[in-house]
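Enquirer: Listed next: structures, encoded as structure tokens.
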Structure I
Amino acid sequence: MTGWSDRMAPSLEEIEGLADAARHALPEPFATAARGVGLQVVEVAPDAILDELGIDDPLELTGLYDGVPLTEKSLMGVAQQPDVIWLFRAAILDEWSARGDVTLGALVTHVYVHELAHHLGWSDDDIAAIDRWWE
């Protein structure tokens, strides 16, 4: 049996480390696209984001892509803000605990790649067509 009595929940930095590992493991051309997107790991989604999305429970949102998808960018356009993938630690840990059938690294990788797919211009329906993760 694993000795959990002396372990702490993964920190923001540890979640970020798992996401960085996922980013570095990406094949081309996805790795190049990922280098242009910032990464922000926080405890829970800020109220402004939850309000904008109409989400009452912050544990329902594990990640978010905030930016303009590559398919909508213009070569002549000037970015108003950098593209960022947000990961929300408490929601990820809640999902991990509730599932009980995946490693934390696999879950963080899944959330990160899902949000990166939005950067690439994929819709949730596009992602669901090839990623049956939640079934």
Structure II
Amino acid sequence: MAKAALSAGEVMAALSHPVKAEADALRVILLALKAPKLDESVKWNAPSYAVGGVHCVTFNFSDKKSIRLIFHCDTARKETKGAAPAFVDETGLLAWQSDIRAIAAFRSMEYVAAAKTLLPELVTRWVRVLIPGFSLDP
């Protein structure tokens, strides 16, 4: 009999990480978004968030000094490393890896607290600019 896949909540409950509290706080921020409303699931063994079936933000726990949020476009678009970013990030949270992939790292609750107001705006902009066919307008 196949083992049932874990939910994002189960993955988080089982997580052993030096900055787990920060991950929990970031998850609360992401789940509270009203527009875009993110669908939570598990991708790459971590909580991941999608809009219209396209994953756009995924946790990464590989760095033991920080929690990373990977901003990406699932397979909806092909990335170009070394190309200019898709937009200018005025929040300063993103470290661009390609034109459509970036990382935001959170090392402490101070980083999370600072991002509490910036992260929802950044996710909204990410989805609006990079997810094909998505619109916040009714």
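Readers should treat all values here as calculations from the given coordinates under stated rules, not as data from a laboratory. As the structure is a prediction and not an experimental result, all values here were calculated from the model. Cβ atoms are built from the backbone, for glycine too; each structure is taken alone.
Enquirer: Using relative contact order in percent (Cα under 8 Å, 6 or more apart) as the calculated read-out, with 28 as its value, let me know the right label among I, II.
Expert: Numbers: I: 28; II: 22.
Among I, II, the structure yielding 28 for relative contact order in percent (Cα under 8 Å, 6 or more apart) is I.
Enquirer: Still on this structure, I have one more. For which of I, II does mean projected area of the Cα convex hull in nm², calculated from the coordinates, equal 9.8? Intermediate results must be reported in sequence, preceding the final value.
Expert: Working: I: 9.8; II: 9.3.
Computing mean projected area of the Cα convex hull in nm² on every structure in I, II gives 9.8 only for I.
Enquirer: Another question about this same structure. Hey, helix-only ellipticity at 222 nm (-39500 (n - 2.57) for each DSSP H run of 4 or more, over all residues; to 500) derived from one of I, II reads -9500; which structure? Intermediate results must be reported in sequence, preceding the final value.
Expert: Numbers: I: -13000; II: -9500.
The correct label is II.
Enquirer: Here FRET efficiency 1/(1 + (r/R0)^6) of positions 6 and 126 (r between Cβ atoms, R0 = 35 Å, to 0.05) was calculated and came to 0.20; which of the structures I, II was it taken from?
Expert: I
Enquirer: Computing distance in nm of label points 7 Å out along Cα→Cβ at positions 54 and 70 gives 3.1 for which of I, II?
Expert: Values: I: 3.1; II: 1.8.
It must be structure I, since only it matches.
Enquirer: Taking 1.2 as the value of distance in nm of label points 7 Å out along Cα→Cβ at positions 22 and 46 derived from one of the structures shown (I, II), identify that structure. Intermediate values should be presented prior to the final figure.
Expert: Working: I: 2.1; II: 1.2.
Of the options listed, only II reproduces it.
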